Structure P
Amino acid sequence: MAKIISGLEKPNKGQVLVDEIDTRNKKDFLEIRKKIGVVFQNPENQILFNNVFDDIAFTMKNLEIENYEEKIENSLKKLNMQEFLNSESYDLSMGQKQRVTIAGVVATNPKYIVLDEPTTMIDSEGKEEVYRLVKELNKQGYTIIYITNFIDEILMADKIVVIEDRKIINTFAKGDILNQIDFLKEHEIKIPYIVELVYELRNKGIDIEIENWDKKEILDKIVEVAK
């Protein structure tokens with residue numbers, strides 16, 4: 001799906017449009033790549049050069065982006081990776097490598113960023129850093145398409161799309177997730193722990209209004225109710 005959205009692969013049938021641009025048209029490939037940045041689950045598959053700066057610069061040169069030196073520095077600052085500008089790429093931890101690949105995408109200033117299971121190969125500390133970055137990038141105006149098999153990660157999204165057998169079988173807003181419990185169970189999709197907690201509390205008559213589905217928010221609400 002990530003490859004089709006970004007124009008790296010063509011759909012076997014039908015159309016995939018990015019701002020009215022048909023991803024099947026080879027002549028529009030460069031334009032699509034400027035609109036969409038993709039980060040895959042294994043950052044090592046996206047690192048081509050030994051040096052962090054050279055690695056990001058390679059993509060920007062291919063996209064014919066001018067003044068890329070300053071843009072690379074700014075993107076690394078956004079991800080708290082500025083001190084690694086001239087570091088050896090392969091000496092970085094897996095989490096740092098993932099941040100470098102995200103910085104490479106941010107440096108091109110795309111309209112959309114596709115993250116394909118970006119936390120699969122990194123530890124818990126690295127996961128939390130990716131979550132922070134995703135939220136921050138979204139606040140900065142980037143549209144994030146986050147593909148995941150980790151059910152708790154869906155709570156970062158505004159809209160959730162469930163795909164089964166290559167078909168979209170449901171789309172719902174995060175705020176409506178409590179009304180989707182039966183659907184999730186029917187399709188044997190694990191329910192996020194904090195969602196299940198709030199659901200069970202409501203079944204016992206303890207109604208907690210949740211806005212962001214943030215763990216701290218929910219704990220604070222429970223403590224408030226328990227007083």
Structure Q
Amino acid sequence: MGERIEFSRPDGSLCPGYLAQAGAGRPGVIVIQEWWGLNAQICGIADRFAEAGCNALAPDLFHGRVTQDPDEASHLMNGLDFAGATHQDIRGATDYLGKVSGKVGVMGFCMGGALTIAAAVHVPGLAAAVCFYGIPPPEFADPASIRIPFQGHFASRDDWCTPAIVAALEAAMKGAGQTPELYRYDAAHAFFNERRPEVYDADKAQLAWQRTLDFLRRKLV
């Protein structure tokens with residue numbers, strides 16, 4: 001089990017987060033939350049990374065606010081300063097984790113997937129990125145600007161991060177000379193989240209998790 005901590009942002013203020021440690025010098029992974037907040041499910045993913053040999057830090061982008069209500073979650077996400085979350089919270093988490101880890105990667109889900117791409121574009125010090133079904137507006141973070149190894153997991157039955165949006169991301173990255181590792185699953189949005197039985201797909205979630213671990217182990221050595 002991990003622990004709740006606070007770490008410094010570049011502006012000197014503090015951000016709360018959840019840290020699960022595997023040991024000094026081990027690879028590091030920033031885990032970025034969905035729009036529900038830093039809940040037990042996201043903390044559990046950080047714990048799974050620690051069990052797999054990676055130090056993991058999940059920054060609390062909503063600073064203590066957690067919900068199970070979709071309307072409130074939408075309100076929280078729409079009220080988030082995405083630039084601040086990227087350049088302050090996620091960069092601060094990257095700097096913190098880099099002091100206790102080897103190379104550091106970033107990964108996230110839904111809103112966190114979009115912020116994963118934003119971090120891959122804007123945050124220095126990251127060595128790899130894994131995105132689950134989330135893509136930001138290109139005017140905020142153009143995927144063609146990603147210069148680190150990138151893996152993406154997307155659902156074919158997703159009406160938010162649609163197949164057409166995923167195809168545009170792939171075209172932009174390949175057009176810029178990148179070689180993204182993309183996987184598409186016959187599943188619904190949030191298929192990885194075991195606490196949402198209406199969309200969770202255990203087999204596909206396990207496959208995506210293994211692909212994530214294999215990718216990060218290759219890129220963070």
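Which structure, out of P, Q, was mean count of other Cβ atoms within 10 Å over residues 48-55 derived from, given a value of 19.6?
Checking each candidate, the match is Q.
Using Kirkwood radius over Cα pairs in Å, for residues 80-143 alone for the comparison, can you identify which of P, Q gives the largest number?
P
Computing Rg/Rh (Cα atoms, Kirkwood Rh) gives 0.93 for which of P, Q?
The correct label is Q.
For which of P, Q does mean count of other Cβ atoms within 10 Å over residues 96-103, calculated from the coordinates, equal 18.8?
Q
When distance in nm of label points 7 Å out along Cα→Cβ at positions 40 and 208 is compared over structures P, Q, which one is greatest?
P
The numbers here are math on the coordinates, done by the rules we state, and not lab data. These figures come from a predicted structure and were not determined experimentally. Cβ atoms are built from the backbone, for glycine too; each structure is taken alone.
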